[in-house]
Every structure is written in structure tokens, then in C-alpha cells.
Structure 1
Amino acid sequence: MKASLSRGRRWLGWVKLGIIIYCAIGIAFYYLQDYILFHPSPVERTLKYELGSAYREYNIPYDRKTNINIVEFTGQPDDTAAKGVVLYFHGNRKNITWYASYAPNFTTRGYEVWMMDYPGFGKSTGIFTEERLYEYALQVYKLARKRFRPADIIIYGKSMGTGIAAELASVRDCRYLLLETPYYSMTSLVSHYMPLYPVSNMLHYRFPINEFLEKVTAPVVIFQGSDDGLIPLDNARKLAPLLKSRDEFVIIPAGGHNNLNEFALYHQKLDSLLAH
């Protein structure tokens, strides 16, 4: 009898410890999720970027506390008209300097590339919320419309930025919506890593790409690596049933999260999309 009671107490102790650990992890994630999900690298506004290609830099004062830094990669002589512009919404790391190496994918094909840094990233400052990110993206689109027709605007999202790109394409016209390593929604992605938690009640960010795609009228092309270790192929592939007949879901065999640029299939598809 004593042995049975002892085992019961030990089991109850382990249960209590498990509950404490579960609650501690959940509470920590709730309050620290911005630090877990986003990894910005701020820099001084006076810093001169060395980006390896021709560019122009602008700062948009959104409000008294908010400055949105935009870099326009031109890639063309001043007297050469670009075919169009790619509005590029980058991922959750560092700043524009980290993503500048992707600009030649489009500038060498005759397009300008406009990259926006989010508040806290690079030289951008201000409030960082999901709704504000959508508003900032819309301002970039409005600036592009002063020079380019919707038929000449390509909205491109990479990783975390796919949610911002998809939302923008759901409310504004464009030539293409291109999504590199997207997720079904931020809720579904975090749930993949935290399956035992009520993630939908914990997250401050939704980025429901699944809902946005239903409202996008432009052709959509998704690029996803089969070996993506951050956003699993299975999560991205849940978007496939939402695509229209003219849309494409391009799986790049052996592709990871940050190296699709190294595969011939990726460039062949860009060639076919941006040839005209």
C-alpha cells in the first residue's frame, strides 16, 4: 500500500511539473512572441548603405513617430525605362541589406525593385503591428502607382513578407502576386511548432494568407522548396486548393528556405513570367 501511494505521489508530482512547464512556455511565448518571431537589425538613419547595385533611397514620414525607409533598386541607366516594378516585402530578419542580393533577380530582367523595411528594421521606425504593416505596404503601392500602371506592378513576398504581399494584392490590382516560401497563415505555422497550445488565442499576428488569396484577382505563383526547414512544404501546400486554374504552385526539389535563388527551376519560372 505504501509503495502504491509513493508511486501515486511521484506521478502526481510529475503531472504538476508538466503543467508548470507547459504554462511557463505558453506565458513566455505570449509576452515574448515579437522577439521570437521577428529578428530586426536597426541601423542609424545616417548610415550609407553599400548594396552592390544602383539604388535610390527614400524615407516616408508616416506620422510623427514613424519613418518608413524604402530602397529602390534601379538596375537600369537613367535613360532606360523599366518594364515595371517589383514591390518586394522581405522576411523577418535583419533589414534591407540582408535581402539586397535578391534584387538582381528582377533588375537584370528589366524591373525596378522597391524594398520597404518594417519599423525596427534598418532605418525604419514607428509602430509594428499587423495592421500597420498592411498600411505601410499600401503607401508603397500608392507611390508606385505614380509611375507605373497596375499591369506593370508585381507584388512579391518572401517568407514572413508573403502575408503582407498577399494582403496588398487582395485590395489592389497588380500583374502578378509572387510568393516565396509562404505559410497558410501565421496561426497554422506556429501551431505546427506548438501543437498543444491554443495558438489562435495567443498570437498577436494572423497574416491569414488563405483568406487573402480568395480575394486576389491577379495570377498567383507560389515558390516552395521541398526541404524547407522553417516553413514546411505541407503547410505551404495547404494553399494549393485555393489557387485558380491559371495560378501555379512551383515545388523546387531539394530547395530550402533561403536558397531557392540557387536553383535553375526558380530562374526559369522567373524568365517565363518576366519576359515581357
Structure 2
Amino acid sequence: MAIIESFFTENEAELSLEFMQNGYVIRDIEDRTALDEMRTAFVELACRHLGCQPPIDHGGFLDSIHERVRPEKLNELRLFIYRSSNELRWLRPTYYALGRGLLGTLVGSELAMQNRINLSIQMPNDDSSLLDIHADVYGGETPFQVVQWLPLMNCFETNSMFILPYQKMEGVNQSLNKVGEGGMSVLFDQHKDEFIWLNIPYGKVLIFTPNCLHGNVVNRTSATRWSLNCRFTGLFTPYTSYEKKLGSYYLPITTRAVSHIGMRYEQPGGFEE
């Protein structure tokens, strides 16, 4: 019998080290057929709202949605798809399954998942859908979480997102109270050469810690960006935000049998001193 000296496999250790250094990993999704069917559902919902026939080329349809929808009508479309898709019982299990192995290695086997999956649509040259530079933990959210970020088309350059690698965050955190007037925009300018613009083709998934500074800018490409994002955390990790706590914002998804039994256990009477 071979002696095993680590609790992690070699692949798990390499993935964990990459995540600790960068604050993110990009990998192939685990079920391409499920991803394709999920994208088909989003395209069909868009077509239902717009009153048009579903196209043959789903990626091309999403890329060019700005040719069909005016910017002032974009949020109406986004909210319709967001609400309708989150009514689909299969959406959250399917979304989780696309990154199941990565989440298991990086977060754990017993997980809680955000109760709804967010949808972002960012048209070319539209400044109404920006998510300025931020770190979620600065707003009081739990630092024990990751975001699974999934493109529904190829995301690149300014129609993707930027992130400051985790290994750069210590210096930023130490200087945060010195930013002063201009706030986070000044911080971005000070460190702009250190931010990484992520290239995430369709068929890959990004998992990152929102403890790192991240955000986006005006999309200067010719393609509309469609992406989904959802948070995952360990079932038994601390929840530091009253609004974003277990049972409301987060829902348990992979509670194991031993935890179910343990949580139901009641000490028999007559044993207390």
C-alpha cells in the first residue's frame, strides 16, 4: 500500500495554491451540455420578452442584443429574464453543478448558495450597467465566500471584469484609509497597472474571492456581455451580515447526513449535573 502524506490530492493542492495567490481560478465548466441548455433557456426568455423567434446562433444573438434593444429598455429585459429564470427549479442545481468540483475543493463539501442567481447585461458604450471597483467584504459581507461567475458568451477586454490579485490586496488594505477625496476611483487609478483583465471564453467558469477588489468599466468592445454570478459559502462558516444570512440570502444545498443527524440531536434528560 502506498503511503499518503497529504490530505489534498496533487490537483487539489495546485488549485488551492493558485487561488490563494491570485484570488481567482478559471477552468472548464463540468457539463457543457448543461451549460448549452441553460443558455438556450436564457435566449428563449429574451425572445419571449422581445416577441421574436429564437435564433439558430445563440451566441451571436446575445452578442448583438444591442441591435434589438435600446439602452433605456435594457433593465426591463434584464429584470424579466432574471425573475423568470430564477423561477426555474433546475437553475440553481444546474448552476452549482457547472463548478461542483472547484467549489468542493476551494470552499468545502457542505455549502450554502445564494438564493437567486444574478444576471448582468452590459451593452457596448453603455454606462448604465457599471459595477465600480469594490470588495464585497468592505460592505460587511462574510469573507468566507466565493463568487461563481459564468459567461453566456465570450468575455474579453472591457466586456469582461477586472480584479486585483489577492497577493496585492494586503498593501491596498493598509493604505485604504489614506485614499481620501475621490474614494475608490482614486484607488483604482493608483493600482491600475496591477489589475488583471480576465479573458473568460464561453465554456469556462471563473471562481473568485470578492475580498479582492474587482469591477468593470464601460464596454468598449462591439459585443454585449451576458454573465451570471452567484455566491457560495461554507454551511457552517460565520455570516457577518444581518441582511445576507443563512436562511434568507443563503440557502443550504449540500448538507451531509451526519450534519442532519447532529443538528437534530437532543441531549437526553438526567445527564446534567
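For distance in nm of label points 7 Å out along Cα→Cβ at positions 146 and 202, which of the structures 1, 2 scores highest?
Structure 1 comes out on top.
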Structure (1, 2) behind the derived value 4.1 of distance in nm of label points 7 Å out along Cα→Cβ at positions 34 and 226: 1
2.7 is what came out when distance in nm of label points 7 Å out along Cα→Cβ at positions 66 and 138 was calculated for one structure; which of 1, 2 is it? 2
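So Rg/Rh (Cα atoms, Kirkwood Rh), computed for just one structure, reads 1.01; which one of 1, 2 is that?
Attributed to the structure labelled 2.
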Once relative contact order in percent (Cα under 8 Å, 6 or more apart) is calculated for every structure in 1, 2, which label goes with the largest value? 2
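Each reported figure results from applying straightforward, stated rules to the coordinates on display, with no laboratory input. Since the model is a prediction, treat every value here as computed from it, not as a measurement. Cβ atoms are built from the backbone, for glycine too; each structure is taken alone.
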